[in-house]
Structure I
Amino acid sequence: MHPVLENVTTTIKERSHTTRTAYLARVADSIDKGPYRAKLACGNLAHGFAACGTGEKQDLAQGQKPNVAIISAYNDMLSAHEPYKDYPAIIKQAIHDAGGVAQFAGGVPAMCDGVTQGQPGMELSLFSRDVIALSTAVSLSHNMFDAALYLGVCDKIVPGLLIGALSFGHLPAVFVPAGPMPSGLPNKEKVRIRQLYAEGKVGRKELLESESQSYHSPGTCTFYGTANSNQMMVEIMGLHLPGSSFINPNTPLRDELTKAAAQQALKFTALGNDFRPIAHAIDEKAIINAIIGLLATGGSTNHTIHLIAIARAAGILINWDDFDKLSKIIPLLTKIYPNGSADINHFQAAGGMGVLIAELLRNGLLHEDILTIGNHSGMTQYCQEPYLSDGQLLWRDCPDKALDNTVISSVSQPFAAGGGLHVIHGNLGRGVSKISAVAEQHQVVTAPAVVFDDQDDVVAAFKRGELEKDCIVVLRFQGPKANGMPELHKLTPPLGVLQDRGFKVALITDGRMSGASGKVPSAIHMCPECIDGGPLTKVQNGDVISLNTQTGEVNVLIDQTEFDARVPILNSAKNHHFGMGRELFGAFRANASSAETGATNLFFVD
């Protein structure tokens, strides 16, 4: 094991000792021998199985068979979640065949950031994670279940499901993926059309045709944004079956993996001899594995927020310094768009998660000894891939090395020495930066500030030609308390155009960028956020700012005494609190924690 990895692990365990101990004690209090529904009064239990068939009623009444909850984020507007429409029937039959019962316990909301990007609804996106966690808890609150299956893929959905699952830490949990859509229009061509549209060189008809060829069928979008980062993260924490994350929907292998995942949940209930509650599976090492996977693949910056909230739900305290320390030893091992031209299907064809995990394990850069939902404990089995032989689901060892070294590299010859996620700090606050997709010549920018308080104003200024110069766009009042911290991917095409025209450009904001963003250097999630009086509120147009994403430094280059003496501007943000349901989320905005503490309203520790 790499000594830095050992040190970070020890530090997190020591930091989390009190909260983790308290969490595990609460979980222990919830663990019962025998089925959980045995505690229910007869009237409660009768309500709980009233809609079941006669055989299932007998099974649940007698209490000998485990009952598995299905929690699903299905809707047919999200391409990634549309395949889940058939899963409940498949799961119920598979569990029945294996000697158990399954009930659809509840659905959770699932919004698509691709639909809401740059729209008012995007301001509900981050808080939807906490709504999903709450919905998961409500679904499981009937105390009818001995294990749970979680069906979700995208952005805030998987983190919300994980947080909810950890609040029921006494239950075994298996996450069931749906898989990516087949490859469509290459991502580089999609980006080219977007930039032409931003320049006014093609119209909406051409843009819509390009987007429709890219996002064209059921399944997850094929670029490596937050959705596919989620799937990587869940597998490298051992909550997916080995090699199951990136198998396309509506294929025989996908269906057999879904059946196997359902039956796997039956093996780990308290009714059997191999009890594996999720509270024991998601420990400090599993969380660190998720961070390592994120760094090794150049994954979504959204997880510098989500992983902190997920960890806290398990009583584990991590922070951005942990990401930063690990980033210095974890090399970048994949090139998947926006970090390269390949998409997630190319990654899977090159060897996928099995090759990646094996390479990290061989080099002492991943914890092997975690509790997984595989047939054996530990990560070694995750160096295998599933396949069908005469209709039977089997696993075999993955290739010894990647089948395409332009997509998956090695520790000895990485695409970059570091993971590409850095803590950014200086007199403008503290945030994060992702440079895995930023060309080296663009990673350091010193330029005058152009200050905005609304992303639409940035786009309007670009269209007026006011940004045709070296500049650092400072976009304020985009934090969780101000407007729910929407992603700002809408700014990627215009800023990318300016960069391609030869200007030195960058973005500094207390908001988020999309998991698909990357080519323009940025400092995001800046804390304290502006509505709390963060330093960005003192920046003025024309102030020269230095952003060095290589060293992790961001500073306004004026006399510090003069800067400190400026009166912060706290009231220039537009009102983003009404319309499109935003008025319902006032309490979420008012009580949101900082980005570095998970940007959450949920309080997990005493």
Structure II
Amino acid sequence: MSLAAFPASAFETLSFAFPDLDQDIQDKITAYSALVKTKTDGKTEGPDVMAAALSDYGIIVETLYGSGYYGPEVSIRIDGREAADIPLLSTPQQVNRVDVLVRHGPSFKFSKAEVTPLAPGTDLPEDFRAGQRARADTISGAAQAAVDGWRNIGYPKADLTREDITANHETRRVSAEMGVTTGPRLRFGRILNVGKSNVRGAALRRIAGLPTGEIYDPQQVKDAVDRLTRTGTFATVTLREKDQPNADGTLDYTLDVVDSKPRRIGAGAEISSLEGLSLTGYWLHRNILGGAERLRFDASITDITDQPDTLDYTLTGRLDVPAVIGPETNGYFETELQHLQEPNYDLDSIELTLGITRQLTEYLYTEIGVGYLYSETKDDLGDRTFELLTLPMKAEYDRRDNEFDPRHGFYILTEATPFMNLRDDPNGARLYGDFRGYLALGARERSVLAGRVMLGSVVGPDIDQTPPDYLFYSGGAGTVRGQPYQSLAIDLGNGDSIGGRSFAGLSAEFRQDIGESLGAVLFYDAGYIGRDSTPGGDDGEWHAGAGLGVRYKTGIGPLRFDVAMPAGGDTGEGVQIYLGIGQAF
């Protein structure tokens, strides 16, 4: 016997009794229950409760059928009266108690389980065979697998046209015989009736990339929809196959899209007790040239403090053009202007990059370009000018369940920027990797372990021949909380310092939910900067920071408040405070 009770706000009690019913089936019933939803939503008037009770008869029976029980007993009593027996014209206006009793009855097994014809390579559910539990879910799964098997090899009109399913209550056996009509094998035709959109029809077809003339493949249809959706230009995308194929064996499609609003703006802020205030903003225009292009400008002002010589300015403009080389490959042009007054150097630079991007899978994104970088720098080595021809490359693999507040999965970012020096210094490459993982703990998953490893290296030129912004530093909100920003660098003697050619960063967090909106975090960060290209050698130094944080959940991600202090190294002292939006990583 299992009993689940739900205390009420307007009526006294909603309870479920499940004698001898497996826990997973109990969980499904309460998860799908209209009574539970009505209660949770605060709809506790008599007519609302009555409608939910009547709906729950079907929901519960269907759930039990799905698990192979075809003779269940379901009783739903409203203040002691069976809901099904209450006349609709006599529905009570007030309800005090609802009791639900569910007895699953005998289980049924397959006497026969057959679906024909089957396409080569079709995998039916393992338990769709004589002698196994006759779950309705198994029957529907076998039917879907049979239809999908034919569709996957070029028969888009395959459909289930015969269902002969009989449950014998005396023998407790189910006979399931189903038949599939395959229809003809077809090839992709044209995309018709593009509909009302500010994107040109030719551009829509080019981005969709439906392979006209090739044998039908449902994955190609899904990929076409995904490509259109990823442009960000459309609020909805619907690609429908025509009811009737063409005489030449092709199948046409109709495409319906709803454009998103063309323009969007956004802003963000982050503050640190040592680094000061950082402000960011962006302006986005979708479909700026009529081909689903996207133009975006990002601006940031950082290190806003009471000191006049710390402000950093960055302005970036980027134009993304979909389907420049086939439907899968997009192009981009990016310009970045920077004026930085960092603790270890000052920099003014302009960078121009032309490249291509490709979404290789649902989770894997890649990017490669060719660029030109001009920078004028001032540091402890003096005033210098750099001109580089670059080949920036990036790969991003994202399996997080949520970008701003992840609880499961992992994230991998790798970057490589080979560069050719157009002046006298040697050529080389800058390498960087960012690896993050998340694990939720407990039955309710209210605790999360989060870890991060960052690695960086500059190979080729010596430390004094490398642009300062290509070198690595540690300390601050993005690396080691509790340590001053860019406080760990290479000591050149006489009070002079410069960034390192290698970097390693480690972060660990334990995140604990407190109630529905609040959370607490315990964290530890460590960072390493080395003179040589290999991280972790004897030529470098480590420092660390640790602290506590509070998170307040909002609609755009958790509001972050962290308090940290040094836990190793001699680069800082005292307490640092950080405030921002989203988890630290």
Checklist outcome for this item: If you rank structures I, II by FRET efficiency 1/(1 + (r/R0)^6) of positions 46 and 62 (r between Cβ atoms, R0 = 25 Å, to 0.05), the highest one is I
Checklist entry - One of I, II was used to compute mean projected area of the Cα convex hull in nm², and the answer was 35.5. Which one was it? => result II
Checklist entry - Can you tell which of I, II yields 0.00 when FRET efficiency 1/(1 + (r/R0)^6) of positions 14 and 534 (r between Cβ atoms, R0 = 30 Å, to 0.05) is derived from it? => result II
Checklist outcome for this item: If helix-only ellipticity at 222 nm (-39500 (n - 2.57) for each DSSP H run of 4 or more, over all residues; to 500) is calculated for I, II, the one returning -10500 is structure I
Item to check | P(r) over Cα pairs in 10 Å bins from 0, in percent, for residues 206-253 alone derived as 23, 43, 26, 8, 0 - corresponding label from I, II | outcome: I
Item to check | Given 15 for relative contact order in percent (Cα under 8 Å, 6 or more apart), calculated: source structure among I, II | outcome: I
Next on the checklist: Can you rank I, II by mean projected area of the Cα convex hull in nm², for residues 150-413 alone and just name the one with the largest value?
Outcome noted: II
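Since every read-out is calculated from the coordinates, none of them should be taken as a lab result. Every value quoted in this text rests on a predicted model; they were computed, and no experiment measured them. Cβ atoms are built from the backbone, for glycine too; each structure is taken alone.
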